[in-house]
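Dropping the structures in below, format is C-alpha cells.
Quick note: the coordinates plus some simple rules give every number you see, no bench work behind them. All of these numbers come straight from a predicted model, not from anything done at the bench. Cβ atoms are built from the backbone, for glycine too; each structure is taken alone.
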Structure 1
Amino acid sequence: MSSDDKSVVTRLRKLISEGGYQPGERIGEVRVAEQLGVSRTPVRLAFRTLEQEGLLQRANKRGFVVREFSQEDVLCAVEVRGALEGLAARRLAERGLPPAVREQLEGCIARGAELLGKGYLEEGDIARWSELNETFHRAIVEATGSRVIGDAIQRNNHLPFASADSIVIDSSALDREYQKLYLAHQQHQLVFQALGRGESARAEMLMREHAYIGLRYGALFGLDPDAESEAE
C-alpha cells in the first residue's frame, strides 16, 4: 500500500472514530472521494482495509455501512491484543532473540528514530510510522513460531481499532500526535531491550501497556477533552 493510500485509510478511520459517519450509515466511493479530495481508487482500497479492521461491513452490492460498536468494544479488543502480543513477547524473550529478528527490530527502531529525530511530524510521516510499527509488531508475533497466537491476533484484528496498525492520527494536530508517536517509539525501545535481555515478564508487561498507546494516553497529550473535568 502506497503512502497516499495509507493516508486515505488514516483519514477515513479518523472520520469514523469521530462520528463523521454514523453507525449504520451507508457510505459510497463517490461521496467519500469528493469529501477527501481524492480519486475513487484509494477510497475503494480504504473501504476494504477498514472492512478487515471491523469498522465497515458490506451492504450487499451497494457499498458499505459503518459498523456499530461501543467504546467498551474497542477497549476490550485492544486489551485482548495486548494480552496476545504480551504472550508472544514473553515466549520470544524466553526463547531468545534470533539474529534475523534482532536485526529486523533494530531496523524498525532506527527508522523510528530517524522519523522522529527532526522533532516534528509531516503528513507523509504518518504512513511511514504505520509501516514500521506494523512491521515491529508482526516480527515479534511471527518470531514465536506460534500459529495459535498469530491466528488469534488475526481474528481479533477484525474488531474495531484492535490491530496495531489502526492507531488514529489527527493530521490537523501533528504537534500533539508527535508526542504520542514519540512515546510509542520509546516503548518499542524498552520492549526490544527486554527481549534482548531475556526479561520475559517485563517484555510481556511492556507489550500489554503498549497496546493502549492510542486509547488511554489522551490526557497526556491534550487529546482528551474530558480529562480536565475528570481530574477535578
Structure 2
Amino acid sequence: MAKVLVLEDEDDIRAFIVINLKRAGYEVLQAGTGEEALEIVEQNDDIDMAVLDVMLPGIDGLEVCKKIREKDRTMGIIMLTAKSQELDKISGLTMGADDYMAKPFSPAELVARIDAVVRRVELLKGDGSGKLESGPFKIDPSARVVYKNGKEVDLTQIEYSIIKLFIENEEQSLTREDILNNVWGENYFGDPKIVDVNIRRLRRKVEDDPSNPKHIKTVWGYGYRWRKED
C-alpha cells in the first residue's frame, strides 16, 4: 500500500482529499501547515507521494516541495493551485514537483493523477537495467543516478526519466506526446506544456550553455531530439 502525505490548510478540503485517497486504497498522512508536513517527512522515510497546497500561512507549499526534493529525489509530488496561480504552477515544477492540479478538481481526477505518479515512482525504484552512456553522460539505472564527466547531476525523478528516455532513443526525434506517454503515462490528463517546463529545467542542469544546447535539441514543430555530440 503506497503512503501519501496530504498538505492542505483548509480542513474541509483536506478531509475530502483524505477520504477519497483512503477509498482508493492509499495510506494517508495529513498536515495542515508546512511546518507540520516537513516534520512528518522527517519522521517517515517511506512516503511515496505528497500532495501539497501552494497557498499556506507560514512555510508555503512551494518551500515544502523544495525542502522535500533536497531530502528525497524520488518521492512523487503534486501541487494544488488556484486557477489564477499560473506562476505558482511553473515555480512548483521548477522546484521539482511532478505535476499540478488547479482547484476545484474532481476526486476521480486527483486519484488518477496520484495513481500515475505512484506507478512512475515504483518503476523508478525497480529499475535495475544495465548502464547507459552517451557522450559525457552515464546513467546508472539501479541507483537512478546520472553522471556528466564523472560528476553526479542532481536531478528530480521526472528529469531522470526524461534524460533516460532521451539517451535510450539517442538521435531520434521524440514528440511531446511521446515524452508525456513515456514519462507521465498515457492516462495523464494535465497540461502538455509540462514537458517544455521540465525540458528547460533539465537543460539548465545538463547543458554547458542552456541557451545554446548541444544535447537536448528542439525539433521545431515536432518535439525534441537528444544528440550525443553537437
Structure 3
Amino acid sequence: AEFTYIAATDTIQPQIVATIPTDNEKNVDLKPVIQIRFSEAIEQAVTESSIDFINKDSLKIDFALLWETANVLKIIPREALEPAMKYRIRCNCSEWEDIYGNGFPDSLYTFSFTTVDINSYGSITGRVTFADSLVDNLQLCCKLDGESSALNRIPVEATGNYILNNLLPGVYRFEAWEDRNRNGRWDPGRLMPFETAEPYRSYPNEINVRARWETAEVNWVY
C-alpha cells in the first residue's frame, strides 16, 4: 500500500506563557535576570527597540537581550536597579513571530515588578561546629520558609563562623552540605558513572529574621 503524507502548516499563534519576575512581584533583586518565556520557538529578530523598560518615573533602563533558548528571552539590566522602585516592561509584539511566521494574538504585553527595599534586610550570624576534615568544604545556605530556592549560600569559614546578610524578614531554615568537588552547589550523585551524593544535613529549628536586625548566635553542630 502507498501512503501520501502532507505536512500540516503550523498556524498556531505563539504566546508569552510566563515571566520572571511575575507580574506585580515584590522584593525583586537589584540585579535581576528577567525572563520572558514563550509557548514555542520565536524568530530571534526581537530587538531592544521593541521593549520598553522603565521605572515609575518613566525613566528608561538600559539593558541587554540574550536568548537562553529559542523560547526563553532574557532581559539583563546593565546597571543595578534602584531599591524599593516599581518597574514596568512593555513588549511591542506586533512584529514578533514564531519560526513559522505566525504573529502574536496581542500586539502589546506588559508586566511590572518592585525591587526589594534594602532597609528591610536582616542578617543571621553564628558558628557551625564540624570535623577538621571538612575545612574549606562545608557550604551553608538558608531558605525562606515556603520557598524552594536558596536565597543565600556561603562557604563556612575554617573557624566555623558565618554571617548571612541581605535577608528579607521571615522564617528561615538552614541547610549545609559537604561540597566535595567545590563547585558551590549540592550534587545529588549519579548512576553512570556512579557517584555518591554529597552529604547533606538540615538544621532542625526555624530562625526568625527581622528587618534591620541581626539574629545572632545561631550555633549548631554538623
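List of remarks:
- Computed over structures 1, 2, 3, mean projected area of the Cα convex hull in nm², for residues 14-69 alone reaches its largest value in 3.
- Test item: distance in nm of label points 7 Å out along Cα→Cβ at positions 158 and 198 calculated as 0.6, pick one of 1, 2, 3: 2
- Origin of the derived value 28 (relative contact order in percent (Cα under 8 Å, 6 or more apart); candidates 1, 2, 3): 1
- Which of 1, 2, 3 yields -12500 [helix-only ellipticity at 222 nm (-39500 (n - 2.57) for each DSSP H run of 4 or more, over all residues; to 500), calculated]: 2
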